[in-house]
Each structure stands twice: as C-alpha cells, then as structure tokens.
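Enquirer: Each structure below is given as structure tokens.
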Structure I
Amino acid sequence: MGIGLYLVAAVVGGLVALGLRLPPLVGYLAAGFALGAFGAPEPAGLEAVADLGVVLLLFAIGLKFDARTLLRREIWVTTSVHIVLATAVGMGFLGLVALVGPPLLADEPVGGLALIGFALSFSSTVFVVKVLEDRSDTTSLYGRIAVGVLVLQDVVAVLFMAFVADEPPSPWALALVLLVPGSWVLHRIWDHIGHGELQALFGVTVAVALGWGLFDAVGLEPQLGAVVMGVLLARHPSAPELSRSLMTFKDLMLVAFFLQIGLHGTPGLEELLLAVLVLALLPFQVAIFAVLLWALRLRRRTAFLASLVLANFSEFGIIVASVGSSAGFLDERWLVAISMAVAFSFVVSALVNRRGVELATRMVRLLPHHSTLQLHPDDRLVDVGDADAMVLGLGRIGSATYLKLRDEYGLHVVGVEHDQVRVNDLRALGFEVLRADATDVEFWNRVQRAGKVRVVVLAMPFHRANLIALARLHAAGFTGRVAAVARYDDDVLELQRHGADAVFHLYGSAGDALADHAAEVLHRRPRALDGPGEDAGATPEIAGG
C-alpha cells in the first residue's frame, strides 16, 4: 500500500503542476512534503530508487560531457570565485539575520555560519540538467557552461566531505586511476553489444557497479563515480544512443528523488522561517554568476541564461549540512531547514526558468555591452554569408542532403552540427559547417546575414529537436521554405501543423528509394517516363538465380 500511495501522490502532484503550467517536478516536491506532513511511512526501497535515478542522471551527463571543458576559464574561474563569494555573502546575510532573527541562528558560531553559506553556494545538478533537457539546451553554450560549473561544484563538495569525514578515503582510492586505461576494455566490450536492451543493461551496470560501487567502496562520493564513468565512455560512437535509452528509466526514478526531499524531517516554524529567509540569497547567486561570466567575455544574454538556470540550492547542500552536523559543526535542525530551502528553491527556480529566455532578454541592460571582437569566440555572431540553404543536423541523412543540394542543385549550402568531432571530420571533407545547436535560441539570436537563405532542412535525428528548431526559425522571422524529416505518421502531421512546408517520411521515402533501386536492376523506368508500348503496363519479372 505504501508504494501505491506514493505513486498516486506523485501522479496527482504532477497533474496539478501541469494544470498550473509548472514543471511536473514541482508537483512531485509538493507531494513529498504533503506525505511527510501527514506522517506517511516511507516505502521500502524508495531511497534506493532515488539514488539509482541520480546515478543514471549523472552517468548520462558524463556521456555527453567533454572533460576538456573543465579546463576552460569560464568554467573553473566562475566556479571557484563563485563559491568563495557566495559563501561570504551567505555568511554575511545570515550574520545580519542573526542580530534580529531566530535563536537557531543566534546560537550559531561563525564557523557554522560559514559552513551554511558554503552549503548554499552549490546549484542542483539534478534540477538544472532536468531544466536544460526539457528545453533541449544541454548542448547549447550556456548549457555546457552550466553543466561544467555543476561538475566542478560536485568535485569541490566531494573534496570537502572527504576532508571533514570521520573516515578519510581508503588508500585504495588512488587505484581508481586505473579506470582510465580500463575504459579501453569497456569500449571494446561495448563494440560487440549492439543496440538492444543489452546496451541499456551495460550502461546501468557500468554506472552502478563501477561508478557508484567502486567509488563508495574506497570512501569517495559515489555520485562523482557515476559522472566519471560517463565521461570515460563519452567518446564511444554509441554514447548518445545509450544516453537516450536510459532517459525513461532515469526520469521515472528521479520522481523518487523529488518525493524523498520532503521526507527529511517535519519542519517547525523556525526551520520554515529560515528556509524562506535564505531564498533571499538566490538573487545574489544570479548576480555573481552573471557578472563573472560577463567579465569572462560572454554575451550578456548568455551570462544571464546560465545564471538563471543555476539559481537554486543543491541536494549536495543537504549532504554537506549532514556531514557538518555529524562532525559537530552544525545543529541537527539545520539539516531540516536546508532541506526545506533546497525544495523551495526548486519551486522558485522552476517558476523563474519557465520564462528564463524572456527574463534574460530583459536583464541584458543591467550590464555593459561587449564589442564583437571582445566576445568569447564561441559566443560571437554567426555569419552564414551568401548561403542559399541551411541543413540543420549533419548525420547520414543531413550529410546526404547537403551533398545533393550542393552538387546536383548548385546551391550554396551551410550545415549546422553541434558535435565538434563530426564538425572537424566534415570540414576535412570540404563541407561548410557551423558548430552550433540549432535548437538553442542563442544560435538564432547570433545569426547575421541570413537574408539570402531560401530553404532550411531539418535533418536532426530527434523529432522534438526538429520541432524546437522549427519554432525558433519562425520566432526569428524566417520567411523561406522549411523541409523536415520524420520517422512516424503522427510526427509528419505535427511538423506540418507547426508550419513545415514539406515533410518526408523517413521509412516511406526509404521504400520509394528502394523501389527505384530495384527497378534499376531490372532496367525499368517509372511509368510516367515510359512511352506507350507493351512494357508500359507490364508486370516486371523477377530474375531468378
């Protein structure tokens, strides 16, 4: 009965949130708090399911993450300076509140206030990645920056917990460096697995048994292990496919994570008051991130988009508070207060980021404008020159489309592809390619001199990505023709409803092409091209042996 009650509460909460035009996760959080307030017993296994959801999420992040990103200035400088400044601001704010505020603050030593400020300086990896995925902005510039900051924050949190823990990491932790050469073996195994359910099982096993299990066994934060294993496998050609296949499992299991946040304890009035008060730190978090990213030569809009999506408190803050409480640095009631603050910040951040793009556009006037030459190379204007056509997504279908438009129809074509490795390969073959994510609203805001483009082809492998790109094309004022590819009949109809001029059914088109090739083998021509004669209406014979 316990698990059934939680499932019903999650569904009801999610439906109510959707009815209020909020992300479903806000409903899951509300359901968790309601269940906790009414004293509903936590069903056996809920924590394990929540942990597994987080592990799969972090593993999926690693599969899409380029570790070299962490060496970029906008990542490591922003993360390190933000943690210092956010901790100082949090400590100062709590110190001021302590002068007139609740006894729980008044009795807290300076070291305790610093630890609370430190715990509240992190942003939630789970929440932020969910927002980015819902927007299809994970591979956008601001999305990559946000994920890089989150990964470095997680590393800092892990180092802190290892430093203050009663039991330091095992000396065997040094042996984890062998995972780097060991990943070669995993790649070779993966080469022979194929594309079915065994691939998904392989991914779950690597994330849980090697990532979670090995790191936990040597006294390191197991969540970091999931990210590391994902990064080590990210170079495999099937990494994007594995990430997609894990998506449904991950999303369902993360429901348990959001439900569980409401079960950290029943808050009293003082804890509730403190949780609401610390929400005042979120605007400072936005300001610090935005100013730092702007100072590192990113466009104002990019800086504000990243800062708005990072404006929340992290589940790692709860873990840091728990470690601090166990070590005697904090009163145990702070664990409940920070848990409430994390949940409230999710609600606030969900509301803000529902209109995040619009807010970022309005907030740009708060910072001075950079000249084009001063801007970060990845954030400068994109010039498509005198191109007649653009192909968005240069996989097998997109590349073939590009070549036919260029070589047979004589059009000047520009391709758009987000994978840097593929961009490099295609440029070596003579393709004119822009590295960008066509579903990223920032890409269309950066495009200039696109007035001569007459046709855009949406050739990305995901229907949702093509839909988003189509909507952003129209929002940018594009008046040319749009052609798209779709796998299923309902996808064809949806693209047509949203304004695509021509939609090609992938399997239907493949059938036509296959029929053409079969007829060519028999030296047949289409009837429309045949003149009157005995062969015009004849049924072709099938050649034997």
Structure II
Amino acid sequence: MSDDYSEDAPVVQTTHGKVRGILLKSLYDEQFYAFDGIPYAVPPLGTLRFKEPHDLKPWHGIRDCSKPLSKCLQVSTLTKEVEGSEDCLYLNISVKTLKGDPMPVMVYIHGGAFKGGDSSRRAWGPDYFMKENVVYISIGHRLGPLGFLSLKDPDLEVPGNAGLKDVILALRWIKANAANFNGDPERITIFGHSSGSMTVQLLLASPQSEGLFHRAILLAGFSMELNRLPQMEYRLAKHLGYEGDNVDSQVLEFLLKADPALIVAADFFTPLEKRQGHNMPFKPSIESYSTPNAVLLAEPVDLQRTTWSNRIPIILGANSGEGMSIFNFVKMNPSWLRDFQCNPERVLPWTLRNRCDPGHRRQLGQALIQHFCEAHGHELTADHTNGLVDLFTHAFVHAMDRLIQSRLTYGQAPTYLYRFDFDSADFNFYRIRFMGKEQRGVGHVDELGYIFKLPATFKLDKSRPEFTAIRRLVAMFVQFAATSDPNAPLTKSLVDWKPVTRFGKRMVLNISEELNFIPQPEMPKLKFFDRLYEMAGVPLF
C-alpha cells in the first residue's frame, strides 16, 4: 500500500462535487491527506434554523478543502466568548493513502455537553491514526439550542434533535462517499467521547441509523434516559426579551429573529438550578410527534431492548477517575459541600432524581453518601472528598453498566469493555489543565490525549510508556474497525481481550503502562446502585 504522495493537493470526486485536499505530516512524520470542511447539508440559516438538515445540491468546479472551517456556534469553555458559526455542517476526512485496498472507516463525534466542542483537527488531530490503514472522518453538527430546540406543535416542524439528524445525514454522505476516499462502505465504525459517546448510544438505539455503520465505540458517556427539563424553549425566549405567552408558534417566531450569538450564550438557569447541577438546558429529547426522520420516539432504555444494533459489536469504557472533577469544585468553592449536606439527593443519578418524590430522593441520597463516605450527609467535610470522587466515578461506571446489562440480556453481538487507567505525570492533559500538576489520577477526557493530537500534545520519545500506550490503543481500535475484534497484532501477545459474558466475573481490559484483563474493580460497589434503582421502581435495562 505504498503511496508516493506525488500530489500535494489531491482532488477527489464526491456524490456532490469535487474536493481538493492537502498533503500533511503527522506529529511523528507520517504523511497523510486531509480534506477539511466538506459540506454535507444545506447551511441551516434563516428559516432553516432549528429545522432538520436538508440534503445539499451538487456544486460546480473544485471546492477547496485544505483547511478546517468554523466550529458550530457555542460559548467557548476557555475564553467564555461566543465562537464559531451557524453555518457549520461540514465533515473532515484524513487518510494515509487514496490507493490500494479499501480501508475501514472511523467516524468521530466530539464531546462538549451537547453545547460545545470542535470536530476539526485543530482540536482533535488524527495524527496517531495516520500510522494505521484507516480512513478517519469527523462530523460537525449543531449544538446547544441550535441543535436541540424542540417544539410540540407539529405545524412548526421543529420536533427536536436537529443535531442528531445532522450526524445521521453526514453518515449517509459517508456511506455514499467512503469508497472515493479509499474507504470500505461496509466497514464503518462510529466513535464518540462524553456527549459524543451519548450520541453514539442514541444512534445505537434509533431505528434511523440502521445500516449506516457496522460497529461502535463509546468513550465515557452514557445515559439510558434523556432527563431533559421542560419549557426550556419558552425560558430561553423570555430570557432574550420575549414578552408573550408560552405558545410554540410565537416563541419560534421570536427565536428565528433573535441574534444567534445571544441564543447560544443565554444563561437562564437560576443559581439554585446550577447548585443542583443543571448545566445542559438543550440536549437530545424524545420527539413529541412522529416524522419520517424522527430519531427518538421513546427513552433509550426502551429502544435498546429491540434495537437493530443489538446485532453489531461495540467497545465501551470509561476512565478510572471519572469523578475526579469533584476535587475542582471543592477547591474552588468550599461552600459546595454545604449543598450536599443540605441536599443529599444531589449525589443521585438524574434518572432517580427525576422519578422519585422529594422525601424518597433525600433518603436514597443519604444512603448513597453513607455507603461511599461512611458519614451522614450533614457531616460531610473536605475530608470526605475522596469518598465523593469514588461515588461519582461509580455513578458514571454504573450508567455504562446499565447499557452492558441491556446488551447482555437483549443483544446477540460482542460487547468489549475497557477501563483507561494510565496516570501520566505530564500527558493527562485535562487533569493537568483543570487540577494542576500535583494532582494525580485519570480524569474525564484524559484518554483522548492517547487517541488524538491535542493542542497541548508534545512529541514523545519513543521509549516512553505513553508512546507505547498510544500505539496500542489506536491499534486495537483500528483492528476492531477492520475486523470486529480488537485484538491487534501489536497487543495479541500481551493480552486476550474477550467480550463481557452474561455469567461469571465481569472482566475488563485495564489500559495502563501494561494491558491487563482483570475483574472490573468497580463491580462490587455497582450493586449498591442497582439496589437504589430497585427501591425507586426504575428498570435498570
């Protein structure tokens, strides 16, 4: 599969027109082609704001796709400024060679709490994938209210989940065009992180995505229920100056005229709601009426039982310190513990908070704090921070476990489980950014530095264990995309990663300096969460 890279600017024919890419070099000097900012839908502007995406008309001539375009309109977590553009329905393709045998396709859906994030190589460089035989594609989709506003009046054609429909339309484009970029349209793997992982989970549950991909990888983001708050649209409009009643048609008319920067920047949660942990007003929802393109007409937990995707293999996992962000909260705001003292229900998963009456919520929250911190809620002090980190890590892993239990009960395909546990002093970029160098552990997002080139990434000496971890992790993911089995030539001799089984010990691939197939360390305490769901009368799967 040699490629002489004679073309600095290769041109590829797509179903919609020609695109020109660029020849680049990865961090470790592998050459690859990038095609950035390929449009897959009509720009969702004007009256198309909030609506489902529309297929694009073909263009004439050659479209320059040599550099990344704007990310979708959002408030930056770093600068707190509004950044990006409403015109953002583009995808990005990187590939080592355009000749030779067709390669598996890996499609990435970025995270960012459904309201932020960037799909481009500025944020998530595909450099490590370019060592492998794989076509890497990432999708830009609408975020926040622009992607997830939802109105009940069918005449308005805003049933919700426009951001998910963007991804589905992009997947249709990818299926139709994979072969033009030396990809195999019958071997498409979608993968996502955090809210991107939840997007993957929702696509696994939705009948709309059947046949658009063949395997999936879920990195640290799971929820069996959507738990979206009511009246977000009306509250958004009021916050921006709307004075009318909560009538969908009038609310929409107002929001179509509003400044999009103000729409995405609107921060209308009350201080109390923020203290309760609300931070995502707009996210996927159950559509209140059926349309030909409806993605979700029931809760994921219900759809999951009979979904088409029970027949395709998946990999899923989380980091060993997902709950570590609690350290931050306690450090930045010591009064934060007081909220837990007064409101023990704060520690419950959203599903339990939303489905129990206040007295019951309080009781279940107390029980959870007692179990992890060995203290009553009102006795919590900074000394209990580690207990709370443990609690939130387990809550995170339990959300994932519910999906595993569903797959084991209703599925007919392998489910591979990993636990990312590489505690590097200088390469776990999110922990370092948010908690400083002295804090150790593997927090949320730390695994992405071992999959992508981040803005903070530096070139590693090849003797370093972090370099080895990157090579192994990417090799296993690409092997899975190619064959449905993640045991790669590079890792086969080190470990035999087997799918989870219905009976016997729950085994997990622990990914650290070494690869070890071990009993899942969180398993004993997950049982306690199972009991809470039982007490609340909420089915686990």
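Enquirer: Quick check: 1.14 is what I get for Rg/Rh (Cα atoms, Kirkwood Rh), for residues 183-270 alone, calculated from one of I, II. Which structure matches? Could you put the intermediate results ahead of the total?
Expert: Values: I: 1.10; II: 1.14.
It traces back to II.
Enquirer: When you work out FRET efficiency 1/(1 + (r/R0)^6) of positions 87 and 455 (r between Cβ atoms, R0 = 35 Å, to 0.05) for each of the structures I, II, which one comes out largest?
Expert: Top value of FRET efficiency 1/(1 + (r/R0)^6) of positions 87 and 455 (r between Cβ atoms, R0 = 35 Å, to 0.05) goes to structure II.
Enquirer: Also, quick follow-up: One of I, II was used to compute distance in nm of label points 7 Å out along Cα→Cβ at positions 231 and 383, and the result was 4.4. Which label is that? Provide the component values of the computation, followed by the final result.
Expert: Details: I: 3.6; II: 4.4.
Attributed to the structure labelled II.
Enquirer: Next question. Work out the source of 18.8 here, i.e. which of I, II gives that when mean count of other Cβ atoms within 10 Å over residues 31-38 is computed. Provide the component values of the computation, followed by the final result.
Expert: Details: I: 18.8; II: 21.8.
It was calculated from structure I.
Enquirer: OK, next. Using the calculated result 3.8 for distance in nm of label points 7 Å out along Cα→Cβ at positions 15 and 511, pick out the matching structure from I, II.
Expert: Details: I: 3.8; II: 3.1.
That value comes from structure I.
Enquirer: Among I, II, considering only mean projected area of the Cα convex hull in nm², which has the greatest calculated value?
Expert: Details: I: 31.7; II: 24.3.
Result for mean projected area of the Cα convex hull in nm² over I, II: largest is I.
Enquirer: Out of I, II, which structure matches 2.5 when distance in nm of label points 7 Å out along Cα→Cβ at positions 159 and 367 is calculated? Before the final figure, lay out the partial values.
Expert: Working: I: 2.5; II: 3.8.
It must be structure I, since only it matches.
Enquirer: When distance in nm of label points 7 Å out along Cα→Cβ at positions 95 and 415 is calculated, the result is 3.4; to which of the structures I, II does this value belong? Display every interim value, and only then the final one.
Expert: Values: I: 5.7; II: 3.4.
Working through the options, I get structure II.
Enquirer: Quick check: -18500 is what I get for helix-only ellipticity at 222 nm (-39500 (n - 2.57) for each DSSP H run of 4 or more, over all residues; to 500), calculated from one of I, II. Which structure matches?
Expert: Numbers: I: -18500; II: -9500.
Label of the originating structure: I.
Every read-out reported here was derived from the displayed coordinates using simple, explicitly stated rules and does not represent laboratory data. All values derive from a computational prediction rather than experimental measurement. Cβ atoms are built from the backbone, for glycine too; each structure is taken alone.
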